Structures are given as C-alpha cells and as structure tokens.
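For reference, the structures are reproduced in the following blocks.
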Structure 1
Amino acid sequence: MILEAAVLQVKAGEESAFEAAMVKAAPVIAGAAGYLSHELRRCVETPGRYLLLVRWGTLEAHTVGFRGSPAFGEWRAIIGPYFASAPVVEHYEGVLEWGE
C-alpha cells in the first residue's frame with residue numbers, strides 16, 4: 001500500500017466551499033483503479049491548510065493510472081479552483097504502525 005500525502009492550501013474564505021467540493025469529488029477518485037481509501041484533515045494551526053491522505057494499492061495506480069485518466073481532470077476541475085497554491089504531494093510506504 002502507498003500513502004499519498006498532499007498538503008493543500010485553500011484560498012482564504014473558501015474553506016467551506018472547498019470542503020463541499022471535496023465531498024462532490026470523492027466518488028471521482030474512489031472510482032479509480034487501485035484506489036483504497038482517502039481522508040481529509042483540516043490543519044489546527046494554519047487556516048485554510050488541509051492534509052489529504054489517499055491510500056493506493058501501488059504508486060503507479062496514482063501516478064500513472066489516476067493522473068493519466070480523464071477522471072483526474074474531472075477531480076481537479078472540482079477542487080482545483082479553491083487552491084491558493086499548487087499542492088505539495090509526496091508518496092510514502094509503510095515502515096511501522098503502532099496503536100490505533
């Protein structure tokens with residue numbers, strides 16, 4: 001399993017609309033081959049900052065499959081207008097899990 005971690009900075013005052021757009025966009029990403037699950041977290045310290053965590057079966061499921069599909073364009077069209085800056089996206093593989 002690969003964990004995609006994307007730090008998203010949303011335009012000031014657009015947070016509620018962005019969160020609603022993420023609900024609308026959820027089925028788009030969920031339909032991608034190799035998609036396992038995702039969650040969105042709001043930063044406590046920095047207004048408008050979010051952490052999107054997406055679990056993929058493989059790195060290629062995200063970087064080739066989803067990003068190379070028409071669904072990626074649809075996904076970005078729904079949520080992209082709310083970004084104040086380009087997302088910072090990195091991929092992680094498991095090393096250790098402890099507790100809940």
Structure 2
Amino acid sequence: MKIAVASLEKNINSEISSQTGRSPYFLIFEEGELIEVWKNVFSMGGGGAGLSVAKIMFEKGVNKIIGGNIGENVAQALENKNITFEERSGRVRDVIQLK
C-alpha cells in the first residue's frame with residue numbers, strides 16, 4: 001500500500017501540512033519506507049490544486065493520502081479515484097509505521 005503524507009518539508013520530521021491540496025511536498029511511503037518526495041508544483045497559483053494533486057497521486061499509485069484540511073472538492077476527486085484519505089495533524093513520522 002502506498003501512502004502519501006502532505007508535508008511542509010522534505011523529511012519525516014516535518015509537520016503535516018494543514019492544507020493538503022496546497023502542501024509544499026508529499027512524502028510517499030510504501031510498506032513503511034519513504035520511497036519518494038514529490039514537490040507539489042500546484043502549491044502556488046490558481047484554483048484546482050487539489051484536483052491536480054489527486055490526479056498525480058492516482059498516477060503514482062497512491063492508495064491513501066494523509067494531510068490537514070481536505071476540502072470537499074479534493075475529497076470527491078480522491079473518492080472518484082478510489083484513494084482514501086485521513087485528516088491529521090502533527091509530525092509525519094508519528095502517522096506512519098516506519099521500518
């Protein structure tokens with residue numbers, strides 16, 4: 001299972017981003033191992049960031065996203081792609097079972 005965590009920084013000690021669609025980074029884990037740090041190119045700019053993030057995460061094979069506020073449009077986009085989501089706060093390392 002691939003899990004992406006919305007993160008303010010590029011490392012597991014970072015705080016979880018409070019705005020999932022506009023998160024600066026997504027740390028992608030598989031089986032408790034960090035396999036990718038993705039810089040969110042949609043974090044700045046116009047509308048539709050969350051929908052674009054949902055599309056990219058689907059293309060990357062992500063099964064679940066953990067982040068701060070997940071807006072209604074993003075939630076619907078994730079559900080349409082069968083990606084589950086969970087709103088959390090705190091540090092990335094505290095929400096992932098690390099190996």
Structure 3
Amino acid sequence: MFLIQDLGGIAGGFYFPSIPATLSAVIDPFGQRELTGSAARILAHELGHSLSLAHVPCTPEGNLMAAGCDSQDRTRLTATQAQAARQQARRGQPFGS
C-alpha cells in the first residue's frame with residue numbers, strides 16, 4: 001500500500017493487480033484531507049480490490065465497492081462479498097499476484 005498526498009482530483013485511489021499494490025491519496029478527489037471521511041472509504045474500497053472484490057452498481061442500500069455513487073452509506077459489503085474477501089485473505093496474498 002502506498003499513501004501519497006494528492007492525485008490532483010482525478011481519483012482517490014487505484015489498485016494495480018499486476019504489482020499488486022494499492023495507491024491511495026491523503027487528499028480526496030474533493031480536496032478534503034480527512035482520513036475518517038471519503039479518503040478512508042476510498043482506501044477501504046481499493047483494499048477491497050486487493051481482496052478480489054470488483055465494482056458493483058450503485059444501490060439505495062450502498063456498497064463499499066460501488067464507485068461514483070451519490071451520497072449514501074458506502075461502507076457495506078454483502079455476505080457474498082465478505083465471504084470472497086475472507087477467502088482471498090486466507091490465501092495470504094493480494095488478488096492478482
């Protein structure tokens with residue numbers, strides 16, 4: 001995992017499965033520097049990719065792996081997602097490595 005200061009507003013983070021590495025910015029795409037707000041959620045989202053989780057559509061319930069959704073609680077995972085992440089974690093290496 002790499003934390004950098006700012007990605008210039010283009011994104012808050014990336015996951016590179018070929019390395020495998022997560023890159024996350026301390027300043028979120030909205031210019032906020034709050035690691036307990038969207039920057040923390042973006043980091044958790046990118047770490048979700050390292051645990052084999054793909055993007056999902058936006059829903060009224062919200063989901064951590066839904067990208068680009070309007071304001072909603074995006075901290076949840078489904079039971080299936082949690083099971084897949086646990087299975088990947090038991091492998092002891094990031095997804096794609």
- For relative contact order in percent (Cα under 8 Å, 6 or more apart) computed as 46, the structure of 1, 2, 3 it came from: 1
- Message: Suppose percent of Cα pairs over 15 Å apart works out to 52; of 1, 2, 3, which structure was it derived from?
- Response: 2
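Values quoted throughout were computed directly from the atomic coordinates according to the rules given, and no laboratory measurement underlies them. All values derive from a computational prediction rather than experimental measurement.
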